[in-house]
Structure formats: C-alpha cells, structure tokens
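The following blocks contain the structures, represented as structure tokens.
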Structure P
Amino acid sequence: MNLNDIVSATKALLPQLRVAPTRFRAYRLGCAGASFSYFDGSTFTLIEARVNDTNRASIANELKICGKRHINVLHITSWDRDHCNLSELREILDVWRPTRVEYPGYEPATNCGTACRDLIREYVRRATVRISAIAYTPSPARLLERLQHWNETLQSDVDEITRDAVYKLEESKRTGAPIPVEEPHPDAEMFPVNTRIEIEPGEEAGLLRVEATVGRSLWLWSLRHLLTRTLNVLHQHRWTILRSPPGVEWLTSDNPVVRLNYHDAQRYDFKGGWNSRGTVIFMPLSPTHLMFTQIGPEPRLQRGTVVSSDFAMQIQKITVEHAHRYVFGRSSDARAALWRPRKVDARAFQAEAEQWKSWNADQSRAEREIFRGWGT
C-alpha cells in the first residue's frame, strides 16, 4: 500500500461534513398536544398527526418555503390522542399525502389509537393499489391494446350516439318539448370529438357531422378516467403481498400488471376485468414481493405468505407471456426463453421504430384537425 492509498483510507474513516439547509419548527395547537416539522434539505417530516385551525396555515406555509407540496414522512411518536388525533390524521393523509408513515411499534390501548392505526394501514393499502393502476396504464402494450379496441368499436359507438342525437332533435321539434340539458362529463374537454351541424342557406334540414380520432388524445382521456374513476373499484378488493420461495426471484416486464382469467394451468387469458368476479390481478413489487388479489372470493393467502415453488413458477411463466417487448430480472432465467421464445426480425423492429418516431407529429396533426372546429 502506498502513501496515497493510506491517505484515502484514512479520509474514508473521518466524519464527512456537508452544508444542509435544515429547518425545525414547533407549531402552536391552541390545545393539549404537540406538533413539529423537520426539513433536512430534501425530506420534509411532520412530527405527530395533529392539524387544526391554529397550526394548519403554518404547516402549509412551511411546506411552501421548503418547496414541497406533500409531506415525505409523517412520524407519530405515540397513539395518545395528543399525538395522533383520528380526524386530524385523516386530513393529513388526504391533503398532504405523506410518502411514508412511521408509527409506534406497540399495540394501541385505546379505541382512538386502534382506529388511527387501521386508518394508516388502509392508507398504505390504497397507495399500493394506486401504484398498480399507474403501472398498468402507461405501458406501450396497454396503449396498443386500447388503440386496437377503439379502432374496432369507435365507429359503431359514434354512429349509435349520432342516431340517438338525431332522434332526440326530431322528437323535440315534433313535440315542442325542449331537450333536457345534461351536465357535461368532467373529462369532456379531453375527448377528441368534434360535432357540428351543417345547414345550407334556405334549407330546413341539414347534416349532423361527428368526427372522432383514435390516438393520443383518446389515450390520455382514458388514463384520466382510469385514475380518477376506475381506481375506486380497486380499493374494494382484498389485496395481499405474497413472498417468493427460497431461490426464486420474481421476474417483471414492461407490461407488469396482469389481469388474469384463470381456469387451470393450461387454460387462462389476459382479458380479466378490474371488477370481474374470479379475475386474478397481480404485479411484482420487488424480487421477493408480489401484490396479489382475486376478485370475489375471500383471500386464501395471508399477507406475507411464502408461496410454493409450483405457484411461483406459474406466476413467472404468466409474467413472461404477458410481457410486451422486455422481461426484467436481477439474474437470468433460462426458462424465460422456453416460455416466450425470442423472435428476431430486423424489418419489424425498424418498422416499429419508424412508427414511434413519427408518433408525436402524426398525433399533433390529427388533434389540430379534430379540435379546429371547437367553439364554432
């Protein structure tokens, strides 16, 4: 070992000093209890689940000063009401949505403490479900699946809606009764449709024209619909976390959330619904943890169950088969190539690359065409 090596090794043993813009604040509550926050330059920690009319604005202002919209950590030191108030805890979780919640390891001794613990566990469960929905929606496989579905069904849907609109207009004119005004859909501004009535001068009849486009705008509309409405269905299911058996690490893919209609090891498909009884939904969370639910039946597998090798191999096989283009794992698994033989096709690869290259320009052009008539 030379002198430079000795100096480097010595420096590694010395305490490292760094400048960090820390902030610690204590908040008035106007009643018994405690409320603090600590910011270390990157992580905002709210200490105790207390918020009321006295300290609410101060905490919000401190978050703003620290450049935060949400709490990183909610740290609760006791299940006593002075440190964790149920209604105030609910407000903190709903409004400031902490990424992590740290709470006492001992069992609560009061009904309030028990209710607070259960609320935190439910919050964590719902957050996990949201991760599943978000992981499901943006994948290329999901986009291509929806585009194919819309190309097959959108024309007939538009035709049916148009016929219904014409019928209502004709009935309104015949009877003199006004057409009931319905509340607009909250996501209507994102739906890529253009409707207009074309009547030639001097004519009483005209043409009702409805134009819609299948592409990026419809895709973004469907994402918003899923994450604001369909997501509520997922919260009703009984979710659990399963562990892989020794020697097995979960594989995942670029299409990680699987909705499975499962009959037996040879008969299954990927057409399960978010709320269809019997559908199995799962997604690997880490090499050893798998989020899992079966809609309808009571869960047979408890949280933390280490599954059998046969069960794990079936999950691995289905994960590989469900992939779009890529399978990921911390180590190689020769069985993946048996479950999903690799296909090498330079021409198909280049054609797909060209489609994605022109995707943005093509979609922007289509959106300009479909939205040009808005407001006319």
Structure Q
Amino acid sequence: MQVDTSLHGERIAAMFSAMPAPSRLNAARTAAQGFAAQEMAAEDLELTEAVVGYFAADEDATVRQTVAEAVKSCEFLSNAIALKLALDDDEIALPVVEQSPALRDEDLLLVLESASNAKQTAVAGRAHLGLKPTGWIAEHGCYPAIRVCLENETAIIGKSGYQHIMGRFGDVDPIQRLLVERPYLPAETVALLLDFITEEHRDILIERNPVTDTTSVHKILAAREKSLAKSLERRMTDYEQKKQCLALAREGRLSPTLMLRTLILDNHSFFAAALSHASGISKKRVISLTFERGYLGFQRLYERAGLPPYLYTAFRTTLEEYRRARQYHPRADRQTFFQRIIDRIAATYGFDEEMTLDELMEKLLPKRLH
C-alpha cells in the first residue's frame, strides 16, 4: 500500500529520489522527529507528513526503521502511514504496532492476518486493546500472544474469546492462572472455568468472582448512583463542585462508575471536577486534556487518577461519541444520542444489545464489592 502524497509527490520525489542512502536517512530522521514533536507551523505539517509518508516506503529498511521509531507514539500521524509501517517487516513494524495510537481495531485485524509471532505478541500487549483483535488472538494467535493478552489488564476479551482460549490452552497451568486473575470475567466464563481448573486456581477464581448472587447488591448500588448523578445535574459553581467532590470522596461515593455516568449524561462540568479531584490536576487543564484533540493526554490523566484500567475504553468511547456529535450531529436527539453511547460501550465489552444505562452501569460495577 503506497501512502498518498499526491499533493506534494513530484516535489518530494525530485528532492529525495537521487539522494544516497545516508543522506536519505538523515533527511528521514529530521522530518520524522520534527513532525512528531510538532516543531513547525501548521501549514508545514502537511508537507512534512507527506515527506514522512514518502520515507515510510523507502527501499532502504534502515530509513523506514528510523521513521517508525520517530513516529511510533505520534498521536496525529495519519492512519495510512501508521498502517504502512505496521505491515512492514518486524524490525520496522514492532515499535508502531506496540504503541501507535493511529492504529484502529480494524487496522490491527489486518496486521494480525499476516503477523509473525512477535507481531501478534506486540498487538496483544497494546493498551486498551479492543474486542475484535483480542478475539482474533484468542482464536488464531500463538501461545506467547495469548499469554500477553491475558496479562494485559486493559485488553477487553469477550465471552467467545475466553471460550477459544479455554478450548486451545485451557489445560495449561499458566493459562489457567492468568484466566482466573483477569480483572473482569463474564459469568458464563466463570462457570466454564470451574469445571476443569485445578483446586488451587478454583479457590482464586471463587475469591475474585464470588458465586453468590450479587445482583441485588449491584442493583442497589446502581440505583444509588443514578439518584446521586441526578442530584449533581443542578447548577453549581466550580467551588461548589470542588466541595461536593471532597465530600463524596470522603464518603467513598466518588466512584469511577459515577464519573462515567455523569460523562455519558453530558454533565461534563462535574465530570471534569471529579477527574480534577482524583488526579490532582486543575479543572481547566482537565477540560483541555479531555475534550480537545487527541486522547493521549486523557489517557495519562486517567492513569494518574488511578481509575480502573478496564473502564478506560468506556470513557474513551463516550468521549469519541461526543466529539463526533459536536462535528457531525450537533442537534441530535439527546436520548437517541445517549443510547448510541450505551450501545457502543455494551458492544465493546461484549454485553447484551439494547441495554439501558442502568443495566450497563450494573454490568460495569466491580465484581468485588466491599
């Protein structure tokens, strides 16, 4: 696949095609590092990205490797260039496959179809890996990739994914241990595991996923959070929100699911105040990192706040929908819009279709309640 540089192609080719390899290497390093650092005016970024795309297809592997290393974590790299590098030989592709935020789940599926064991394992270790790539790894992936995927607490694995893993490697002791130590397991998976894992692993599984019926407890907690979220919709000053967050935190009620609920329901002011309290970052800075371009800043803020890794995808999905709505559907019906967010989150986690917000929040509550 050739990266599209049609706007500048002839000019770029004229500048670099006759260069010897060492000169191209230096030019590629300068362009890629400058682009990734945004050390240029906005009007120059387009041309520089075209240069980076040109060098991403260079005949010299060292040049391509230099580009890949420089842009591996660049949040605004074009999807086309990221995918081009990800499909390259391992020594070039691995840094991009491991880290690039420009790669989407569908890109990772394409990468996996022809991936070496090393590349499969790199995909498996990506932060917040989605349901489709983990499903492919579970069904077709090599043993090291399966292990890394299970060790990746932020990876979302669905019921069918767990079934494939159990069918392929369920009798392997290290896999059994990784399965029972997963931060979230569907009830069906817990039931299947109880049938064949060792006694030692069964004890861990029951401790982490009590078999007693906690449905009523979850319903009560979800109902309380629903009522609390409703009360937080009243108009408050920043100072009042800060006091409210302090009070809720002291009572143990400023929970990640409460924060997610306020975000979904468009109470972004209180959500920002809550995230500010949890992270120790000013509310103004939280708003900048959360609602402006890119998601890397929000991810770092989320981790600083100590919020659970398994919920990050739900928060990010909600932010994606709000950004998309502002751009394409500013007058969308609110209830329809909220339901679209709920449906996307439910699909991402492998939950049932057409859930209500309360049903979704019950599912997302932590398994172990204290």
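What follows is calculated from the coordinates using simple rules that are stated; it is not laboratory data. Because the structure is a prediction, the values reported are computed rather than measured. Cβ atoms are built from the backbone, for glycine too; each structure is taken alone.
Among the shown structures P, Q, from which was the value 1.07 of Rg/Rh (Cα atoms, Kirkwood Rh) calculated? The value was obtained from structure P. When helix-only ellipticity at 222 nm (-39500 (n - 2.57) for each DSSP H run of 4 or more, over all residues; to 500) is computed across structures P, Q, the figure -21000 traces back to Q. Looking just at FRET efficiency 1/(1 + (r/R0)^6) of positions 103 and 351 (r between Cβ atoms, R0 = 41 Å, to 0.05), which of the labels P, Q belongs to the structure with the highest value? Across P, Q, FRET efficiency 1/(1 + (r/R0)^6) of positions 103 and 351 (r between Cβ atoms, R0 = 41 Å, to 0.05) peaks for Q.
The greatest value of percent of Cα pairs over 18 Å apart, for residues 279-326 alone among structures P, Q is that of P.
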